Structure formats: C-alpha cells, structure tokens
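K.L.:
So, here come the structures, one by one.
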Structure P
Amino acid sequence: MSAIWVIAIGFFSGIISGMGIGGGTILIPALILLLDLGQQQAQGVNLIYFIPTAITALITHHKNKNVLWKTAKPLALTGLVGAVAGAFLAVSMDAEILRKCFGGFLFFMGLSELLKKKAIEEKSYAHKKE
C-alpha cells in the first residue's frame, strides 16, 4: 500500500510544483501523515524531490517567457545562502519544534491567501457598485 501512496503523493505534489506553488506544501505533510516519516526526513525527501520537478517546471516556464532572469538571479544567489543557514538550523532543531514551525508557516500562508481573496472580492464588489 505504501507504494501506491508514494505514487499518489508524487503525482499531486508534481502538479502543485509545476504550477509554481511549491510541492512541499503537499509533499511534506503527506509524507508525515501517510508514510509516517519524521519531520526532518520528510524535508530531506522534499529537497531531493524538488530538484527534478523544479528543473522541469523551469524549462516549461522559460519556454513560455515567464522567467524574469534579472530578478531571479539575485534571488537564487541569496536563496542559496539562506538554504545553507536553513539546513543547518533544521538538522539542529528538535523535530517537534521544526514540525510546529512548518505548521505555523502553512497556517499563515493559508490565512494570507484567504485574506487576499477577501480583499479582491471586496474590491470587485466596490467596483461593481460604481
């Protein structure tokens, strides 16, 4: 049964990755809840998973002229520095604290999306009244 879960998790995370949303938002919780991996293990798997999915999505977005290289290059370089710091931090943290930090991040990202949607709807409603 776990092979079926691995395939399903990989497929749906791949769809989310290709959309540029971040497959880790699906992958990490699924690995923890469905395959009983630890937080650090799930994040490690996510990092390996990210490489081929990111390359594939990048090629597709580049072909469609959706990559702003002037903006992406400095972000990637500073992101590398942040990734080193984050990796050292993640492996030195207690798994329970790391899990709570990740859960808090997902919560605030979801809340942000809900509030953004509400603001867009209110703006659209105000525009219709005019």
Structure Q
Amino acid sequence: MAIHTKGTKLLRGTGTGSPESFQQVMTIKSVSGPNPTRTEVDVTTLASTAKEFLLGLKDNGEMSFPGLFEGDDLVQQAIIEDLGADAPSNWRVEIPDGTKIAFSAYVKSFPLEMSADAAVGFTLGLRLTGDITWTFPS
C-alpha cells in the first residue's frame, strides 16, 4: 500500500547524550535520496571472452532537502555552523509508516533561494559517509 508523505521528518543529531538526542529540522518541503550506487571494478583479462566485473564499495551519495528559511530557528542555525565542521553529524529521516533511515553525513551546502513574490527558501545538501541503517516497521 502507498505511504503518504505527510508527517515525514528530518532529524539532526545534537552530538550529545547517550543515546544521542535528535532535533527536527522544521519547514522541510521534500526529501530527495538516499541514492546508493556501487562502483564497478573491471577484472577483464586478455583471456576473457567478454567483459568481467566485480562490484566495488557502496557509495550512499547525497541527499537534498528543500525548505523554508527561518533565521531565528536554532536547528537551521546549527546546520549553517555545520558547514564549517570537519566531522559529520548523525541524521535520521522518519517516514510515517514507521520506516527510519539513519546515516552520518556532512553538510555540503545550504544555499538560500530568494525571488520576487516568494518565501525565502533553502536547499540543504548532505553528503552521506559510511553505511545507512534502515529500520522497517514490524
């Protein structure tokens, strides 16, 4: 059965507490990703009769989150500070059916978008590092 996107959440780990606490990134309008891929390792030799490959490591790629900018939002302020961080943060996407996607990522970009007769927006760009943990509803 299809899952409605209403109620989907993006949460940013605070880096404190055990277990770590998470804060919701408000005003997110959509989620794109994750988009995992695997590289191909060419193992073709002169004795091969056709191209031969092994699969390489998984690259979990990037995720993007367009949203509405709120300068007084402390979580958005922390995300902007993360642009200067050399360490990744923990993140989680929660889908209304109970599915959770947990990952570690660097804040790669946070451009503001402003045009006539529109709300100030942003697109949060995250570069995933390491593996993704999927938790599915039971």
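No value in this document is a laboratory result; all are computed from the given coordinates. If you're wondering where the values come from, they're calculated on a predicted model, not measured in any experiment. Cβ atoms are built from the backbone, for glycine too; each structure is taken alone.
K.L.:
Upon calculation of helix-only ellipticity at 222 nm (-39500 (n - 2.57) for each DSSP H run of 4 or more, over all residues; to 500) from the atomic coordinates, which of the structures P, Q produces -2000? Numbers along the way, then the final one.
P.N.:
Values: P: -30500; Q: -2000.
Source structure for this number: Q.
K.L.:
Given a value of 51 for percent of Cα pairs over 22 Å apart, point me to the structure among P, Q it was derived from. Write down the numbers at each step before the final one.
P.N.:
Numbers: P: 51; Q: 47.
The correct label is P.
K.L.:
Also: Looking just at Rg/Rh (Cα atoms, Kirkwood Rh), for residues 40-79 alone, which of the labels P, Q belongs to the structure with the highest value?
P.N.:
On the way: P: 1.08; Q: 1.51.
Checked P, Q; max of Rg/Rh (Cα atoms, Kirkwood Rh), for residues 40-79 alone sits with Q.
K.L.:
Let me ask you something else. If distance in nm of label points 7 Å out along Cα→Cβ at positions 48 and 72 is calculated from each of P, Q, which structure is the one that comes out at 2.6?
P.N.:
On the way: P: 2.6; Q: 6.2.
The read-out was computed on structure P.
K.L.:
A follow-up question, please. Tell me which structure, out of P, Q, gives 0.50 once FRET efficiency 1/(1 + (r/R0)^6) of positions 16 and 120 (r between Cβ atoms, R0 = 30 Å, to 0.05) is calculated. Numbers along the way, then the final one.
P.N.:
Details: P: 0.90; Q: 0.50.
The correct label is Q.
K.L.:
Determine which structure produced the value 0.20 for FRET efficiency 1/(1 + (r/R0)^6) of positions 8 and 56 (r between Cβ atoms, R0 = 25 Å, to 0.05), calculated from the coordinates; the candidates are P, Q. Could the numbers behind the result be given before it?
P.N.:
Working: P: 0.85; Q: 0.20.
That value comes from structure Q.
K.L.:
Can you say which of P, Q returns 9.0 when mean count of other Cβ atoms within 10 Å over residues 64-71 is computed?
P.N.:
On the way: P: 9.0; Q: 16.0.
Label of the originating structure: P.
K.L.:
Right, here's the next one. From which structure (P, Q) was relative contact order in percent (Cα under 8 Å, 6 or more apart) calculated, if the value obtained is 20? Intermediate values should be presented prior to the final figure.
P.N.:
Numbers: P: 20; Q: 25.
It was calculated from structure P.
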